[in-house]
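Once you scroll down, you'll see the structures, which are given as structure tokens.
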Structure P
Amino acid sequence: MRTTPRTCARNGEWPSPVKRTSLILPYAGSRTGYVDYDPGAVGAAAQAVALIESAVPWVQVEHIGSTAVPGCAGKGIVDLMALYPPDKLEATRAAIDGIGFQRQRAGHIFPEERPMRVGAIEHAGRRYRLHLHLIGMTSPAKETLRCFRDALRADSALRDAYQAKKRAILRSGLREPKDYTHAKGAFITSVIGPP
């Protein structure tokens, strides 16, 4: 009787007969739209933060963007930033990719020196899209993102003005994610100052 030899995995161990599933689900892109605030996004963010920090223990993850601001409508995407220590960008990218995050394929594509990864997570019976910004702990970008989020949380009139700006951008016909992001830039700069 002839047998077919089993092949070894790269690390020399026998391949597992159990199919592994990704912790982060595939990202489904879409054109930019305006989505009412969903309080479930906070739970989805907390779930994603816990997952990322347990898989990549040297990072600190924070919920940023519109879904981190109570009552703020937007694209409905949960934005997170993962802060990594100096000299850990390569290891962080590899670990984040290893849990299922994907490279961007459309929209405002960030460079690999300041990458953003995309994915999705199931929470409370719903799928939430994720944008994960990988940012060095010493980068000024971390304070910029915190400052804008915290300003919107602290001032409901500012939050409402930001929502009005996003609605106006969409009414103007801009629907491509890159164009939408660029169009919001002037408002954000008016709040936090130039980079």
Structure Q
Amino acid sequence: MTMQVEPQSQLSCYAEHSFWLLPAEPLKGQLRSIVQQLAKNYDAIDFDPHVTIYCGPSDDDRTHTIAHGVASLYPLVELIPVKLEHTSEYTKTLFIQFQESDVARRMSDAIKDRHARPVNYVLSPHLSVLYKTMPLAMLAGICQTFDVPKGPYVFDRLRAIETEIPLTGPDQIKRWRTVFECALGQP
């Protein structure tokens, strides 16, 4: 008797829009240097430092409208770093965890409230400095020896990008597409 085996289904990806807070100068330059140095040291992907405040399905026109409307309501966002942490999750390989922020929470909620198809995005304000699958023991060692800028961190721009979900590798990051970007607090 011949038995047929069905191939395992591939994990399917789909596009969503992520809303990012971008750091102000001179912090932006400092964080950019950290990301670039870590990418070079560990043969990882280079990316713009950011804090994701919401991610969900949308189209470009709606995302542009939402991002512009929310960005105009908030002049600056200040986040207080707690510590450098690591996980086995690709997009949180090595990251700076921030204290909860009422302003970031209000921004995230304002984006969600304006979405035609809101999702239950869980805001945990953090800024990744490395995306790479690595042994946790190695990441723990980096956390113990690596210094990040002291806070508070000021963010002055909002960017919306199209990304693939789930995000599991560098090729997907290379395909990120900016949908909208503007300074916070501008009408």
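A short reminder: the numbers here are calculations on the coordinates, not readings from a lab. Please read all numbers here as calculations on a predicted model, not as lab measurements. Cβ atoms are built from the backbone, for glycine too; each structure is taken alone.
A value of 6.7 was computed for mean projected area of the Cα convex hull in nm², for residues 61-156 alone; which of P, Q is the source structure? Source structure for this number: P. Taking relative contact order in percent (Cα under 8 Å, 6 or more apart) as the measure, the highest value among P, Q is held by Q. Computing helix-only ellipticity at 222 nm (-39500 (n - 2.57) for each DSSP H run of 4 or more, over all residues; to 500) gives -12000 for which of P, Q? Checking each candidate, the match is P.
Consider the structures P, Q: one of them gives 0.65 for FRET efficiency 1/(1 + (r/R0)^6) of positions 125 and 165 (r between Cβ atoms, R0 = 35 Å, to 0.05) as calculated from the coordinates. Say which.
Source structure for this number: P.
For distance in nm of label points 7 Å out along Cα→Cβ at positions 37 and 173, the highest value in the series P, Q is held by structure P. Given a value of 3.3 for distance in nm of label points 7 Å out along Cα→Cβ at positions 53 and 133, point me to the structure among P, Q it was derived from. It traces back to Q.
I have 71, 44, 25 for Cα extents along the principal axes in Å, calculated from one of the structures P, Q. Which structure is it? Computed on structure Q.
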